[in-house]
Structure 1
Amino acid sequence: MNEDITILAIESSCDETAAAVVKNGRTVLSNVISSQIALHTLYGGVVPEIASRKHIEKINQVIEQALSDADKRLEEITAIAVTYGPGLVGALLVGVAEAKAIAYAADKPLVGVHHIEGHVSANFIEHPDLEPPFVCLIVSGGHTHLVIVEDYGKFKILGQTRDDAAGEAFDKVARAVGLGYPGGPKIDKEAKKGNPNAIAFPRGKVEGSPYDFSFSGLKSCVLNYINHANMTGEEIVVPDLVASFQHSVVDSLVSRAVMAAKEYGYPRLAIAGGVAANSALREGMKEACAKAGLSFYYPSPIYCTDNAAMIGVAGYYEFIKGVRSGWDLNAVPNLRLGER
């Protein structure tokens with residue numbers, strides 16, 4: 001292709017209002033994120049109605065800033081990409097409505113993007129050598145998937161969580177030990193002070209499904225440990241407790257991902273999603289991949305959490321495949337990976 005394809009991308013699936021401009025699927029010209037973490041920390045988690053209202057306040061601002069940072073006018077944009085699911089329905093609707101309005105007014109093609117596909121695509125931003133096929137582990141507050149990325153936008157799901165997502169378990173345990181919200185970064189920081197082998201927490205397994213995950217039982221074990229200690233007057237060493245919990249989660253994630261890459265014969269393994277920013281997961285995966293002779297890929301932390309650059313990358317690959325969304329594009333909060 002001789003002419004550059006420039007995507008204006010919008011992301012509003014949860015509590016980040018984001019916009020980005022991405023050129024040719026690999027070059028990020030701008031990436032603007034307005035986070036609501038401080039606001040939702042007051043409530044111990046994301047409040048959907050508040051998130052939706054904040055998106056309405058911020059979305060025009062982040063889009064204008066993204067275009068300005070990229071030094072692009074709307075007329076120079078090739079297409080508009082937007083997350084349409086999965087996520088919080090009210091939050092998604094803000095982004096979808098905005099994208100449709102801009103695409104209609106500017107007479108630009110509209111491309112709906114799957115949020116999880118966006119997370120996988122974040123790996124393409126900083127790794128020009130990474131191309132499908134490869135195995136990817138997607139771990140976030142709402143999702144835990146182990147997939148084969150067969151092609152751009154084409155996935156084979158090997159396993160997923162049967163109950164809590166990994167990030168959800170982090171948030172619940174952090175709340176239980178008084179670390180607060182958001183749980184993932186706070187546990188990661190506190191665990192560095194503790195002994196990951198202090199408490200022998202279990203690794204959840206799903207009988208007959210070696211690549212599926214289960215974190216509900218682990219979460220219950222942590223809560224039972226805390227309750228027992230409180231009843232018997234035993235001291236709870238929080239750094240040791242969260243380090244041991246994190247060690248169990250990381251071991252479950254790493255072992256399955258590496259096993260899948262080896263069994264299916266893929267030499268490249270990537271991680272994506274908010275929990276992919278966890279330092280223990282990164283180190284554990286690096287070590288395991290080195291032992292197994294696998295090439296390991298991961299995005300910078302800014303591209304692990306929700307952002308629009310990853311949506312722009314995914315949107316580019318959908319666009320060049322000929323995918324176009326109609327004006328009837330709607331938010332699909334429970335959209336499954338591989339569905340359109």
Structure 2
Amino acid sequence: MKQPLVSIVILNWNGRRFLEQFLPSVMATTYNNKEVVVVDNASTDDSVDFLKKEYPAVKIVVNAANYGFTKGYNEGLKHVTADYYVLLNSDVEVDKGWVEPIISLMEADKTIGACQPKLLQHADHNLFEYAGAAGGWIDYLGYPFARGRVFDYCEKDEGQYDQPMPIFWASGAAMFIRPELFHRLGGFDEFFFAHQEEIDLCWRIQLAGYQVYACPQSVVYHVGGGTLPKGNARKVFLNFRNNLIMMAKNLPLGSAIWKIFYRFWLDAISAVKSLLAGEGTYFIAVVKAHFAFLYWLLIHKKTKREGVDKRRKLNGFFHKSVVWSYFVRGKKTFVEIVGAKC
């Protein structure tokens with residue numbers, strides 16, 4: 001039987017150094033029926049010239065401007081035809097056999113709409129990586145965390161999450177997704193620009209009746225923070241704003257109203273605490289995020305999507321507060337917070 005065609009699609013913006021460092025591992029992928037595509041977000045460095053010279057086998061799609069992560073992929077993927085997309089960050093090193101386990105899993109279960117590998121830190125292969133670890137979860141107030149990473153605490157990988165399992169969200173750093181489903185759901189929400197857009201997409205995938213999975217038999221190593229470093233004011237703004245938008249879009253109306261109101265207070269506490277600690281830029285970013293959310297709610301919010309059951313039972317949904325468990329009860333690991341069976 002012919003292997004499904006897998007397109008490994010890397011979004012690039014001024015990332016010549018990452019392409020030079022990590023593209024060799026991608027090209028060494030052992031899965032046969034694959035193509036490697038670089039979608040370039042109008043880079044001003046020599047990324048495209050470098051690819052043309054050093055990697056003529058790589059397909060290049062050049063966007064007209066820097067559209068960010070969301071529109072960058074949405075526009076680029078219009079020019080890619082495959083049985084599976086793999087959305088891969090440019091700062092990721094992969095194992096040679098990283099594609100086969102996930103394709104086998106998704107071929108065996110057509111209800112799996114998206115899937116991620118196990119993400120470990122490139123700087124330390126023994127530690128889970130922030131942006132997804134062994135599969136993303138979310139708590140009832142919209143706070144994302146992962147198997148192997150809760151807030152800033154990244155666990156040591158000791159095989160504790162090596163069982164393939166349904167999750168809430170798959171990391172945008174290395175996401176396998178069915179193209180038909182990606183396009184049918186409208187791809188990433190372009191208003192997000194970057195950050196938490198993959199959580200929003202995975203939420204919509206589940207609401208559409210599909211599952212999102214983690215397959216730890218596939219392993220990649222992520223640098224992280226390659227575009228916006230941790231703590232960057234822009235990153236803080238996007239994370240807070242986009243998280244609120246995601247909740248407003250995907251929660252039932254009644255739940256959305258009280259949960260977002262509650263989140264405003266929790267965000268405000270976090271912002272004031274940071275201000276008192278001398279982190280004024282963080283405080284300003286949170287305030288701007290709240291006003292930007294209200295602007296979206298009044299101007300950009302789309303009408304209700306037809307045929308979507310927002311009360312559908314979701315995988316990877318923690319019905320308690322991860323904030324309370326982590327900061328008040330002092331529980332740091334995923335297993336301590338959620339339980340050993342998850």
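Each reported figure results from applying straightforward, stated rules to the coordinates on display, with no laboratory input. What you are looking at is a predicted structure, and each value in this text was computed from that prediction instead of being measured. Cβ atoms are built from the backbone, for glycine too; each structure is taken alone.
From 1, 2, which structure was helix-only ellipticity at 222 nm (-39500 (n - 2.57) for each DSSP H run of 4 or more, over all residues; to 500) = -14000 calculated on?
It traces back to 1.
Quick check for you: by mean count of other Cβ atoms within 10 Å over residues 71-78, which of 1, 2 is greatest?
2
Looking at structures 1, 2, which one was relative contact order in percent (Cα under 8 Å, 6 or more apart) calculated from, given that it came out as 25?
Here the read-out was taken from 1.
Assign the value 30.4, calculated as mean count of other Cβ atoms within 10 Å over residues 7-14, to the correct structure from 1, 2.
1
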